[in-house]
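Laboratory data are not the source of any read-out in this text; all were calculated from the coordinates shown. Fair warning: this is a prediction, and the values are worked out from it, not measured in the lab. Cβ atoms are built from the backbone, for glycine too; each structure is taken alone.
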Structure P
Amino acid sequence: MHKRSLIAFAALCAAASFAHAEAPPASGLSYNIGAVTDYRYRGLSQSARKPALQGGIDYAGAGGWYAGAWASTIRWIKDSSIPAGPQAKGPVEIDLYGGYKGTIGHDLSYDVGALQYWYVGNTLKDVTTQNANTFEVYGALTYKLFTAKYSHSLTDLFGAPGSKGSGYLDLSASIDLGDGYSLTPHAGWQRIKGFGTYMDYSLTGTKDLGYGLSASVAVVGSNWKDHFGAPFMLPGSGTKDLGRANLVAGIKVTF
């Protein structure tokens, strides 16, 4: 895999689970806006380990259908550029998604849908010849506290050439600790077709502060360095290892 294309892919795949698009409400519209100290997706930083602003809108129909959009500021496209070469632009990620949720019996539920990662006005193709925009389909099963979700790319994955058909397995649990506290452990495996598979992990604690306001703290990281033999760094972010374990804090209001 070309080094610049690998950079384009790896910088995008990073996440604390609370930082990304959420499940829609039981019915109707909801909105959320917030900020995190580092936008992580699939274990790797999208914001050069700097703060990011985020927000979204969700619609859920009574029959189980849902749709939504979620956005975040990012730095990975800009930071993918070599300082002495052409400079890529693309400061915003917008995720457009929709699907269907239902139940099987009393304790088992499912969720199937599709997700378009859209980097508005990005010029990554001018620098790496690859398109950053990515389309995935997904399916998830939840049994009581536990969820298993698989996402499959129908396009090349975040600018990695020949990576169409890559997959991501996400295992998580949602633990209610009482008094508005919850804990979410997560482990994920990203298979990059033609390159390899790495693991990411997170442990997120969330506190419901009332009036739609919540705060969260997470430990998020990946085994990128151990698996591939070198830390993940981008030209524009200097010597920062964007895949190492880090503490991520966030605050969000939903209305």
Structure Q
Amino acid sequence: MTLPLPTNTPASSSALVLFSGGQDSTTCLAWALEHFDRVETISFDYGQRHVVELECRTRVVAALRAQFPKWAAKLGNDHMIDLKVLGQISDTALTQAKTIQLNKDKLPNTFVPGRNLMFLTFAAAVAYRRDLKVLVGGMCETDYSGYPDCRDDTLKALQVALNLGMDQRFVIETPLMWIDKARTWKLAESLGEQRLVELIRTETHTCYLGARDVLHDWGYGCGKCPACELRARGWAAYRSARKD
């Protein structure tokens, strides 16, 4: 599999990865470690129901350091930002004890309005201070729930706004934008072979409900929420393609 290469990246080889502890952000972190000389991570506590992901991310980073020496030297500071105010002003199934369903506008009520916009704005502020030129996120238009803040057009517009507002030349990289979940698993294999695939399968967290009591073939989760279903389908397609 050909790895997606950074696009229009500034000369300074440094990146800040939005790293939640999930499958997509872990794959993006590995991608950044493969392509940049200095990589830092940032995450956000926004009152999410699946706050267990924030615990998983520390284990994932520790495993990356231990199992991938070539990346360990590149992996720098981690930043945790308290954004609980986002959860306080949101009325969604990710921040409240609500049943997951479609809203009248056909968007799932797992959509947290403004989440990625806030994440990237705060990330840019940290990157400004840390002299990191590339912001890396796991947003995707191929396998997603229709969230408007995951669209390529949204992120291109936000990149322009951040650069104008901070008088910088940040680049927002989204390595997963045009690939599905099966190819995301394949990308992880291309980056770190089966060691990375197994780490992602057993240590990362995707389930919207925060369930980690059952280890399925594809990882931990309730197995019923949209995030689990998407991850499971991607895993099945990835494994099927490996057997062909």
Compute mean count of other Cβ atoms within 10 Å over residues 78-85 for each of P, Q and report the one that scores greatest.
P
Out of P, Q, choose the structure whose coordinates give helix-only ellipticity at 222 nm (-39500 (n - 2.57) for each DSSP H run of 4 or more, over all residues; to 500) equal to -2000 when calculated.
P
Can you tell which of P, Q yields 17.6, 59 when Rg and Dmax of the Cα atoms in Å is derived from it?
P
Looking at structures P, Q, which one was mean count of other Cβ atoms within 10 Å over residues 94-101 calculated from, given that it came out as 17.1?
P
Identify which of structures P, Q gives the largest calculated value of relative contact order in percent (Cα under 8 Å, 6 or more apart).
Q
